[in-house]
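Below you'll find a set of structures to go through.
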Structure 1
Amino acid sequence: MAVEFSVKPQSDNWNKTNWQKSAQRRGRLYQGIFLMCLVTGLLGLNVFRLAQLQLVQGNYHRLRAENNRLRLMPVSASRGNIFDREGKILAGNRTSHSIYLWPNEQTPQAWQKTAKFLSPILKIPSADILKTLEKVGYNSALPVKISQDIKPATFIPLVEQGENLQGVELRSELIRHYPNNSLASHVLGYIGEASLKQLKANPQYPMGMIIGQMAMERFANSQLEGIWGNRVIEVNAKGEEIQELGVNNSTPGESVKLTLDLDLQQTAEKTLADRVGAVVALNVNTGEILAMTSFPKFDPNIFTRRITSKEWSYLQGQDQPFLNRAVQGYPAGSTFKIVTSVAGMESGNFSPNSILSTSSALNIGGVVFHEHGAGYGAIGFRDALAYSSNTFFYQVGVKSGAEAMAKWGKELGIGGSINLKLLGLDDANHGQIPTPEMKKKVYNEDWYIGDTVTMSIGQGLVLVTPLELAVMVSTVANGGLRVQPHLLASQTNTPQTKPIKTAIHPETLDIIREGLIEVVKKGTGKSLNDGSIPLSGGKTGTVEIPGHPDNSMYVGFAPAERPEIAIAVIVEGGGFGAVSAAPIAHEVFKTYFQKQGFSAKKK
């Protein structure tokens, strides 16, 4: 019996289902492969990065981690004190608080937020804070100071926010202090952070090194600065100190003693007051500067903190408070008649006993040159100095000549014979005594007889500094030794400050010294002969300044017998020398002799 078989074809739905299942299996396979590749790639990157960090950059990161854990803290050296000749302090140190930033403790973006927070507290624009950080670099591992000498009211908020101010450090340190404020500021100078140029010139200086920037602070800086040390400390993540791992102690600076006498300096500044001018007092035998003041002046304490805009404007103003007028040139006026006297006698044209006729005026080269009044008749050098006779010195100057006055002026200490390098003062200048050759070279003008006439009484192109005038009168007072003025006590009685014997004859000096004593006894300086000080010698000067009030000048020495101290005073626009300058000299003399126990005598 035959059996019949038949095959029924699959439907379209069955085919479609099988195809979908097959596609799904292939999709899962691809997904698995992709995920395996992704995981393998990520693992490979991690392995590669781990190898790079551990093997290639291992030393770098170990060092960076160590730097984040360890800090090298500079330890400032105590700057040496500056004393006057008697050991009274002129410049010292006191404790203050400063703010330092550690640049690499925050990112530049984080520092922007921190700077905004610090700005109103420290009263510093945030841009200035960021500029300071950018200057040293955000990767710097050394701290940078942004504010110093801050008050308790300022640092209390910083202490309270300490945990939130990573890289901000409040540090106690010593800062310079000038207990007498602006007293002797032109002699003491000021301090400040070493500039980039100064840091490069002195590789041993740490960042933030404080050095002298002017006058004695700069001149004696190598003695005063000391050697900074450092501490190695371990800190936690907040920057708080955990322990000290090592210390290299700082070495304090050496103290320096000046030749200044604080009492004389105070008297000079008090009596000059707020009048523009200068005062210099010298030991006539050694050249020690006992007092040197100039006005306007400044307070060096302001340089120990951030200077305000008002203070900066004053320092840069037309009053020029930085200018030390004690070493700037002024027309000499009648004080120069001392030079003319020396030139007249040393040239051989006149003797100490020469007598000349004086009158109300002299016609020289067709030009009339006037006396103070009607003239003094026939007089010699003593009375000519006592009464400051112009017509007497016109004749002496014309007969002697400009070259002779220039020669003997330099011998007395004017125009370049003082070693200014000994002083260490900024922008100190020599005066000038003109000659026909100099006038032609400098001004491209011919020399006329009128130039010689005006030169003989210290007008025209003659310029002298108050310091030079003090040396000039010292040379007359001590018998012809030109002292070398100096400010460091360690320089006194050393070869570099040894007085120089001049070529001026003793007879010349004797007659001039007698004439200067006569000035005080009966002439223009007789206000100093009131019994409050020993008898002295001196010379007033009233200097005509075209378009301005006359300058007032005085030079003098005391006692008349065996002189010890010489002084020079200039008061700009002060008028008569006897009215403004001489009283200042009188007070300085009085302080000097009162310290020596001199008792005033009633007249």
Structure 2
Amino acid sequence: MNRLFPAADEIRQHYGIWPEDGSPRSLEEAQAKLLERVLEDFPPAPARVLIAGVPLGSTVTAIARRGYAAVALPPSEGPVGDTRREKMEIGADIRDADFMADDALKEGSFDAVLFLETEGRFGSLDRRIARARRFLKENGSLIIAGETTYHRRYAKEMNVQTPADITVILSENGFYIARKENITKSVKKTPDHVIRMILEINGTAKSKETGREGESGDVSGLDHWEKKKQGFANKKLEYEIVAAKKSGFFLRAYAPNDEGEILELFKHCFYTERSIDHWNWKYKENPYGSYKIALAVDETGTIAAHYAGYPVPFYFAEVTASPSEDLLACQNGDTMTRQKFRNVGLGRTSLLARTFAYFIAKFAEDPLDFYYGFNTDKIKILGKRYLGYNYIDPVLYRKKDLEAGPVRKPGVWRKILGGYSLEEVREVNAEWDDFFHRVGPSYGLLVRRDSRYLRWRYLECPDDIHDIFAVRKNKRLVGWSVFSRKEKNLIWGDALFDKDFLDSADFLLYDVVKLAYPGTESIEAWFPPHPEWWDRWLDRSGFSRLPEPRGLTPCAQQNVYNDRKGSSVVEREKDRFYYTMGDSDLF
């Protein structure tokens, strides 16, 4: 037999794990170490396991020798040859069957299925995982080990999947990820060793005969491994092991007409009605992106869990290169699980955590830089441990009791000479964009409160609970605020002022309370302790600092699938994050 072919098959079959201290280890020893790591996610022997798409070689033999009832289906284009008898003698069942064929194997007959570096060997990953589910017993394991990349263009070039794609495909085919590990640092030396072995086997010259491999006629695989080596050097290629479990729940994105059942679930979970108009405004008509909704459904199609968000633009002068460039964040919206499914899974494997993981992966191609919201103490535990949320200081709740201290009355002559005037706002235009560009940098990191955002967020909100007031100095816009009345309490939901004309806030607040909302007994608001000049004004105006009644805390999570420079800005600049109640869905 030509020595070239079995040697090439043997060294192509998988990577190896190498010592971090650089101590010597043969390729075979390194491959054995990787297999040991992969087997950590196998059920105990003598479980029945299926190794799909692996070239014949040491892998199948090693698994069978560990006491597993191993069945192997090599790639359809790979010859079984004489090695089949060798594997059968030690208990491995090597078959000529096609993994993708309808009659290949009996359904529900395996405890585990292994895809070990099967990229490009047979079928799409979506079809392979769907097939694997059919062959697995209930709660069976699917282990995927191989190359991946966080760069989508590079994924197409190298014929590998992105981590986001793997998560989406697993979730949509009825699996949840039980464990995932990136071992790139441990395996990235493999191409050097493989290239060296290829050259030793075939001589220093490349063999460019047309052969079985069919990749540019490179029978030895030298070019293939040189590309891998370059991929690791450029930090584009990575290696991950994903262990997933067969589940009775499937994840999917919103589909037309889901809103009826979603609204029913909202009422079931929160004991209150949400109008279809509100739902459409928030999730369908958002100008920054629509239908960012992930659903977990059971095998009957009933919605079991729901995670949704809506994109909003963030501005931070030190990250955004121009006034027109933003960081696009996703505000966490409605998160809910139907009561009878709340005991499914635990922590990271709970239905809600699975739905969130799917949500991030499903919308990974969108240019979302980070996710943020405001969590109660109960959700904080789940968010921090299992959803990857990072928390900053709790919401600073501000309150002014007007019976104890009325709103400060500006002097009449000061108002007249200052040229201040107040108006209720029905429409916003380019003037409001100019105002934001002028004052936004003095606030730090904040939602871009320009005309587009204000129009959607407040003026077009169907709840009809927001009133916008603007204050002008000699007809020039110098500040604005948004209010909502709740019985005799005034909710100050949003505000932006020019710090050079901060006395305009005195005029606005006094006129709003006396003229627009007579009989108000208290004013409530959320304002963080920055920017410092605004914090001083609030203190001087008699707003107390109190714990938020619901124990809310701002949280944020970087989009792990987005490598843009600004994706972790909210973590680095948490002391400059300006927020109001309007930045939540509670106002």
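Could you figure out which one of 1, 2 the value 1.6 for distance in nm of label points 7 Å out along Cα→Cβ at positions 341 and 357 was computed from? The value was obtained from structure 2. Which of 1, 2 yields 4.6 for distance in nm of label points 7 Å out along Cα→Cβ at positions 277 and 349, as computed? Structure of origin is 2. Looking at structures 1, 2, which one was distance in nm of label points 7 Å out along Cα→Cβ at positions 469 and 557 calculated from, given that it came out as 3.9? Here the read-out was taken from 2.
Look at distance in nm of label points 7 Å out along Cα→Cβ at positions 493 and 573 for each of 1, 2: the largest one is in 1. Out of 1, 2, choose the structure whose coordinates give helix-only ellipticity at 222 nm (-39500 (n - 2.57) for each DSSP H run of 4 or more, over all residues; to 500) equal to -11000 when calculated. It traces back to 1. Here mean count of other Cβ atoms within 10 Å over residues 309-316 has been calculated and equals 22.0, so which of 1, 2 was it run on? Working through the options, I get structure 2. Can you tell which of 1, 2 yields 29.4 when Kirkwood radius over Cα pairs in Å is derived from it? The structure behind it is 1. Where does the value 0.00 come from, among 1, 2, when FRET efficiency 1/(1 + (r/R0)^6) of positions 125 and 453 (r between Cβ atoms, R0 = 30 Å, to 0.05) is the thing being computed? Structure of origin is 1.
The numbers here are math on the coordinates, done by the rules we state, and not lab data. Everything quoted here is computed from the prediction, not taken from an experiment. Cβ atoms are built from the backbone, for glycine too; each structure is taken alone.
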